[in-house]
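Where a number appears in this text, it was derived from the coordinates with a stated rule and is not lab data. Source: prediction; values computed, not measured. Cβ atoms are built from the backbone, for glycine too; each structure is taken alone.
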Structure I
């Protein structure tokens, strides 16, 4: 019976294997991504035992890319994109050219013709959306200047891939004149421009309006469904009508919704699905790789990995430094690009369909992608260390606002989402001293522009908490919805300031037990508090007003 349900089998096997091996990787002090990739290898066609459906896994991973890029758009406005165009556009173009040349020379050295070598080099030039965003999110850099530049760079690469995906079939079907190629590229550019125009002129009104009307129904389930319908619908519609990539369509849908007051709620509601499908992306990558390439072409594989990790990093670092950015920011951007992913797989698959690439070239790209993705978390952690420290120092040195909070007997509010915003507003309305900690630069600037105190940084870091005056705070209100992240912050606050009262939020009784164990004095669960208030209203009903 189960053999007739390949979708269910692939999802179940992929998630179970990813959970077990991701857990083992985490315990071994490795990135869980290593475990997810190993899970794909385990259920792939090149290892004994159960074999998942690679085509289904690839389609599921596409959903992950769409949701992830939609989430990025929710944090990244068109204004942010335009603000980094002077570095993102020339940087991406030059870096992709250098990486393509390097890969082309490598392919020629391996004995291929110039055509296959050129496509091989192009596949090595474009970074993975999922890997880059995961790296930026894990280090709290998504909403920093370096994060904006890296994402802008990624968008330019995606646009270049749109052109490449148009050209490859034309070349693969026979000899094409320069005029034919120019015409196809020009048509692709017109389609992208038309899509952007539609999103700016009509989407800017329609998307926020639809979600606002959905929110008015009061149904959280319907609102979450609306977010998913818009992200997937716009992505697929953009691909069908304008030949724009799924990722690019979803990104622009998110940037349009960013203008709405519901952006943060949409990001929060879609987070669990984004995480789940991101895992399936890594599993699908693992399924594609034939481990035999390690034995059959070891030196070619080493050269491919060096071209991806070292060659691309050095090129990107040099370009960003040439544009007068700091060493720490240049390292972050270079490390974020030192891997390849989904577009590379699409290119080599297309190259195989049109008999442009030999089989060993496809295997080298896939194996190189796996190894670069495995290496990237450690490389990015090392490269971003000084920049993360600088971002934190900026919050305490006055570069992005007031010097470290020096009050006493104040409250600390951690995060500025729906709950955090309401808590802070309640304290300010009562003239209570309060400082907000947020890793969102826009939120910090907004709070400070209104005359209140805010610290930019991740609340799990001791330096950030000390900048907020944690040792002298009488209360810390933790509005983080994720109990695991909240628990880490609670434990750090309790260790730094044993006398501070810590109040956190949870969703279930298990969250209450966990956060209390971490050191919280009180944990409020929304449904519990609502029930108590409703009982109180029934026991002691208010007198109707005259």
Structure II
């Protein structure tokens, strides 16, 4: 049956064989990826095509499916990868091909983001669209700099304006006289190139020269820099500090609150650039922890998790898992891959049978709990040697393990410590190879280029494979950069690669790694 879409207020009939796509005009927020809306992340994670600008947080590109087509149309200052008219036409074309298109724009699409023009073009073409607002840097930028845009003691209104207008306009529509005369806070976006000119004009129209003012560059990110002064002195201070775009400028008495309310730039890892080398799927936990502590996080996955070489053998091991006395999991990846296969065969977790469960590390334990399973044996030291010792120490509690059957769920390149240790105690051990690690060859977010250009303070390694594949990239190691290792096996690997880590986690998990980084930074 034919469908309909609304275009210019009319119903337009679609051909029966025509598949209609949709475009989501999505605000990515001001830079901190944690500030994107829940709806926004859902859309990126299910996008078929991602059309994106020069985002402050390029790691959002990693959220999209591997099959997603990513198209850069970025605009920054006077450099345009694609003119706006061509962007509009591209969105229409993609939707008409039946695609689910996410148009990812920094900040909010309707706050100086030209989202309104794109929506008009889509409507005129009869293309379905949805607008998903984002947090604008006009509010978030000052907030992260300790400046509330409204405050009962100072003002009850604020004005937002842009310092960058269409160059083709014959006359400026920017009412600087009205802005100067307006009460309350004034927030300027995209005006750093004209900052001195605009400040002088505002003063000329009556703005008090001594009014507090501040400029915030790369707001809400670990690169944030703030310069405060007055409307009269701010341009000179900005020039001296070397601040440029993208920046937010705030004018008003609320700037005085920064002295008391500056919370973000006081965080313990603020000013540190830290590289996370975990897989795309696993990077989030560590990245989020570091970012909440103020660090600038550069996600550079060096490995990806792939199916095992022998898929048939893996499947057979999963099918017969209920026949074993013990199931041993040495990583969250093993748990996830095992139960993906398990639930492809069985519909009820009780089909796992009466097997007891051993696991290495709280991450593995947490993943098992997601499936409603408790862990019977957990080593104090989260390494293979620790698990073998835990079995030896728990003999009185669990009974002899001689002749007990074990299914060890592992990665393809796992060390033989668990197998050899259990065998030496008389156990019968079968191996279930659930996955393998492969070098990550795609640099979706351009992290490698950023690392080459700007370096980093710390590079984190959460496994031997992340270390081995990082150094295979041949990236120059920045002067003063420190390697951070999650555990002794990773440390030995780094040592063999000629990079003995300066930071070592005492507890061999993400919490331990973060604590070690804080200690190394004197926090």
Open item on the list: One of I, II was used to compute helix-only ellipticity at 222 nm (-39500 (n - 2.57) for each DSSP H run of 4 or more, over all residues; to 500), and the result was -23000. Which label is that?
Closed with: I
Task: relative contact order in percent (Cα under 8 Å, 6 or more apart) derived as 11 - corresponding label from I, II - done: II
TODO: Determine which structure produced the value 0.95 for FRET efficiency 1/(1 + (r/R0)^6) of positions 148 and 460 (r between Cβ atoms, R0 = 41 Å, to 0.05), calculated from the coordinates; the candidates are I, II.
DONE: I
Task: Label whose coordinates, when distance in nm of label points 7 Å out along Cα→Cβ at positions 124 and 364 is calculated, return 6.0 (choices I, II) - done: II
Open item on the list: Matching task: 2.9 is the computed value of distance in nm of label points 7 Å out along Cα→Cβ at positions 436 and 452. Pick the structure from I, II.
Closed with: II
Task: Read-out percent of Cα pairs over 28 Å apart, computed value 64, structure in I, II - done: II
